[in-house]
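Bear in mind that the values in this text are calculations on the coordinates, not laboratory data. Nothing here was measured: the structure is a model prediction, and the numbers come from that model. Cβ atoms are built from the backbone, for glycine too; each structure is taken alone.
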Structure I
Amino acid sequence: MVLNYDDSNGRRMSEHCIRTGKVLINPIIDWEEEDVWEFLNSNGIEHCCLYDEGLTRLGCIGCPMKNAKGQKKDFERWKKYEGFYLKAFQRMIDIRKERGLDTERWDTPEAVMKWWLGE
């Protein structure tokens, strides 16, 4: 089994990864979100303050696994990262041009960003 999606419904308590050869143990595989919070709170374990603001999943800023609304909220909050994405998109366009690939669909970094956000 290759373990690409660590939140898949098909995960088991113990698994063998053929890619790494390791046996993985998932001790809280059957915990609900409430179980996690109960454990953290009852043991005085600190957590990231972003959860207190209503976020339910922490990951990359502008993550494609979020919906467009969540991505836009990320870029509004962390404006600097929107600039990083635009810079990366411009680099992608430049490389495509250098290689003679089509850039008509995405002729500007802003056009790529609109596509990224599902607009």
Structure II
Amino acid sequence: MIRIKRVYEAAEAEDGARFLVDRLWPRGLSKEKLQLTAWVKEAAPSNELRKWYHHDLEQWSEFKRRYEKELEAVPEAWAPLVEAAHKEKTVTLLYSSHETERNNAAVLKEFLERRLGKKKT
């Protein structure tokens, strides 16, 4: 199972393998506090795309399309996430956005689930 969670929420045993999927390190948090398995910033949207979108929800569909196109071009960036999903019972993608439904982790989760042949949960 792949889950998404804000970095500011407490780590829980149910999180399984925890991956930060933002390009920038979240403010005010230490590596110890995040209890990360890994930081996979290469799987995050490019700086150009991130700045273009800037959480403008009117651009959500286009952001998703562009981000998925970026992901298609760098399978080595998200391959560790697919591998972890095969090995672990649960993988949690961590993001720092205030937007809890329309963020890069949500897009990445759907993208990875398609790669794993699972239905969205």
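Assuming 20, 18, 13 is semi-axes √(5λ) of the Cα gyration tensor in Å as calculated from a single structure, say which of I, II it is.
Details: I: 36, 23, 11; II: 20, 18, 13.
It traces back to II.
Give the label, chosen from I, II, of the structure having the highest value of relative contact order in percent (Cα under 8 Å, 6 or more apart).
Details: I: 13; II: 41.
Between I, II, the highest calculated value is found for II.
Given that mean count of other Cβ atoms within 10 Å over residues 32-39, derived from a single structure, equals 14.5, which label among I, II identifies that structure?
Values: I: 10.6; II: 14.5.
The correct label is II.
Suppose you compute mean count of other Cβ atoms within 10 Å over residues 48-55 for every structure in I, II: which one lands on 9.9? The value was obtained from structure I. One of I, II was used to compute distance in nm of label points 7 Å out along Cα→Cβ at positions 64 and 96, and the answer was 2.6. Which one was it? Here the read-out was taken from II. Kindly point out which one of I, II the value 1.00 was derived from, the read-out being FRET efficiency 1/(1 + (r/R0)^6) of positions 16 and 80 (r between Cβ atoms, R0 = 35 Å, to 0.05). Only one of I, II returns 1.00 for FRET efficiency 1/(1 + (r/R0)^6) of positions 16 and 80 (r between Cβ atoms, R0 = 35 Å, to 0.05), namely II.
If distance in nm of label points 7 Å out along Cα→Cβ at positions 40 and 72 is calculated from each of I, II, which structure is the one that comes out at 2.7?
The structure behind it is I.
Please compute distance in nm of label points 7 Å out along Cα→Cβ at positions 24 and 56 for structures I, II and give me the label with the greatest value. Write out the running numbers ahead of the final one.
Numbers: I: 2.3; II: 1.7.
With respect to distance in nm of label points 7 Å out along Cα→Cβ at positions 24 and 56, the highest-scoring structure among I, II is I.
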